[in-house]
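Enquirer: The next part holds the structures, each set out as structure tokens.
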Structure P
Amino acid sequence: MSMMVETQRELLDEDPEARQFYTIATLGSHSALQILKGAHDEGFRTLAIASRETERLYRSFAFVDEVIVIDQYSDFITLVPELEKRKIIVVPHGSFVAYLSLDDHKQMRIPYFGNKAVLDWEASRELQRQWLTRAGLKVPRQFRTGAEIDRPVIVKLYGAQGGKGYMFLRDALDFEERASLLARQNYILQEYIIGVPLYIHYFYSPLTGRLEIMSMDRRYETNVDSLGRIPSRAQESMDIDPSYVVVGNSPLSLRESMLAEAYRMGEDVVRVSQEICGPKGLFGAFCIETIITPDAQFYIMEISARIVAGTNLFIDGSPYSYLNYSEPMSTGRRIAREIKNALLTNSLQAVLDDSSVL
């Protein structure tokens, strides 16, 4: 353990309010184990809000101090009045977005790590595209009508969950032949970029104004990754729709000559967020989902404004986090470190949503 970490832990131990009364809580799903392990390692009490199916899993880990069981994750909102009476800081992840509405998020007054104003920009494909283009990032071309299509296109249905709800088109004629399948559905027509998928995990500290690249991954998706093992001639006789359901993740490192561009993209996304989402903008963990083309160009597909599941590969740290910390530093632990640093400098509100009541 480094001298800095020992000093921080001693300071936290000397502060009974920070040590005894603040609990880091999250839903028992997605990246909860990483978040809670990191919170434990930084000296906080931990709370997992689990379903009946996952209760035993979370109780099996010694770093989880408390488990509250609910029938389904959407029931989390019923716990809010009880949680608001305690010194709890909620760390959101992807399951919060999947199971709670934007209104649910905004009505909560529990201390919440992150800026809820970002959720509106993330949830809308149109607003997210405005955000990314304003930041100067390359995004795939979008077509307003099927007649405009002059290259391979992926059709993305609104509200697609878990990697489903996609269709591929070759050209305008292909669109005309399959248009009936899209009737009465909301969708976008987006250029299909051929390249290597790369998910870059960042952390931006509002306390220091510093951006860090934490780690990188690519997803293993079914059935699209297994389809690639089947010869194209054999695929023509199969009636299989491609699916991008994520079942796992693989670690990646980027060519060092491309790191500067990856870092710039993160900086520009944060800069623009501070213009469109109030002065706090996007902070904490986030991920830019990219495709890298053969000419080493980044195309940006989406942004996730919180910790992503690909960071679970790096609970003991990544090559990039080790460059900054020389100790195990997961994204989950980095979140807890930020909260602890905020407590130590009497600036907790700086790392919480403005709706949080302390």
Structure Q
Amino acid sequence: MQILRTVAVVTLLGCSPLALAADAQLGLTPPPPPSVNDKAVLVVRHPDQSVLLRNADAQLVANKKLVYDMWRTVMSAGQVDKATQFFAADLKQHNPLIATGLPAYQRWLSASLKKQDKVPATVAEPLITMVAEGNNVGMAFVTEYPEPDAPGKTYTSTHFYLLRIESNKIAEMWESVQVSKGFIPPAADKGGPLPVKGIQGLAQLPMLTNKDMALANNKRTVFDLWRQIPEAGREELAELYLDPIYIQHNPNATTGRAGFKEYFTKRPDSPIQTTLTHPLVAYVAEGDLVMQVLEEIRPDPNKAGTEYKVAWFDLFRLADGRLIEHWDAAAKGELPAVMQQQQAK
């Protein structure tokens, strides 16, 4: 199954389910394994996918079920001919490698997947979590990269999808993938992928609302953390937002609040803005989780001096009003765009 391997070096991690006590209370994310020497904590799959489909809101359950059944049928079983049951014909595609529209996506999938006769009862790939809010459903999967300095060994990171539902079909998709050298997709005006486009300024603020005040507060906490620390470089404010144990899955940072602060010392101080400097694509909040999706600009590896836009995903788990766990799509050596830009100066 190759659908998550849109960058050649990425492979799926076949983690076995975690052994849990019979009375363990499972949340929307898997219980984290212990850290080793303060390194980033291994990314693991959720041990019971049925937990991810629960919600008190029937419409959110329906949206998650649509995405879940699509994944089992199309991605896990490779039954690409059934994609029309789940996707809108005019699917808007923001994966920078794939042309927009459902026919183009079906051609891509048909070339990548092997068709199975039977649809599995659960998603076959190592699913970490699903979150749903409004018309959006987010998914996170375990991925595995080869260790750059240890041939034959690997490390884990996270691969993300954001799917927007309209009229009970998947109408729009974003994915945490970047353009690889040697692969040149067609331009958007020639049917190519649509550029990622986020919102800037005060128009971001309505994206923080939710009738459930706990979810609204969680989104606001992530929003404030992001504009003050990753964007403004004020790592001394970490105590306001992070639990001391802060479980880190980014392979470039050490786990713990101290490791978070050390990581963002690479970002010089700048004035704290009222809103995010990065254009904001989406917030998806459910339970104790917030998925943040930003528009970022990356250099095009196929043409010097040119750039393209990509969706950058972060997933946070909160407890008692503080951030306690974090996943993103970074590979080793890969920094957020704000840090890359600073290091290039």
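Every number here is computed from the coordinates shown, using simple stated rules; none is lab data. If you're wondering where the values come from, they're calculated on a predicted model, not measured in any experiment. Cβ atoms are built from the backbone, for glycine too; each structure is taken alone.
Enquirer: Quick check: -9000 is what I get for helix-only ellipticity at 222 nm (-39500 (n - 2.57) for each DSSP H run of 4 or more, over all residues; to 500), calculated from one of P, Q. Which structure matches? Don't jump to the answer; show the numbers that get you there.
Expert: Details: P: -9000; Q: -5000.
The correct label is P.
Enquirer: Given a value of 28, 56, 15, 1 for P(r) over Cα pairs in 20 Å bins from 0, in percent, calculated from one of P, Q, which structure does it belong to? Please report the intermediate quantities before stating the final value.
Expert: Values: P: 28, 56, 15, 1; Q: 30, 62, 7.
Computing P(r) over Cα pairs in 20 Å bins from 0, in percent on every structure in P, Q gives 28, 56, 15, 1 only for P.
Enquirer: Can I ask one more? Please compute relative contact order in percent (Cα under 8 Å, 6 or more apart) for structures P, Q and give me the label with the greatest value.
Expert: On the way: P: 21; Q: 18.
That would be structure P.
Enquirer: Oh, and also: One of P, Q was used to calculate distance in nm of label points 7 Å out along Cα→Cβ at positions 116 and 324, giving 3.4; which?
Expert: On the way: P: 2.7; Q: 3.4.
Label of the source structure: Q.
Enquirer: Comparing mean count of other Cβ atoms within 10 Å over residues 60-67 across P, Q, which structure shows the greatest value? List each step's numbers first, then the result.
Expert: Details: P: 14.2; Q: 18.8.
When mean count of other Cβ atoms within 10 Å over residues 60-67 is calculated for P, Q, structure Q comes out on top.
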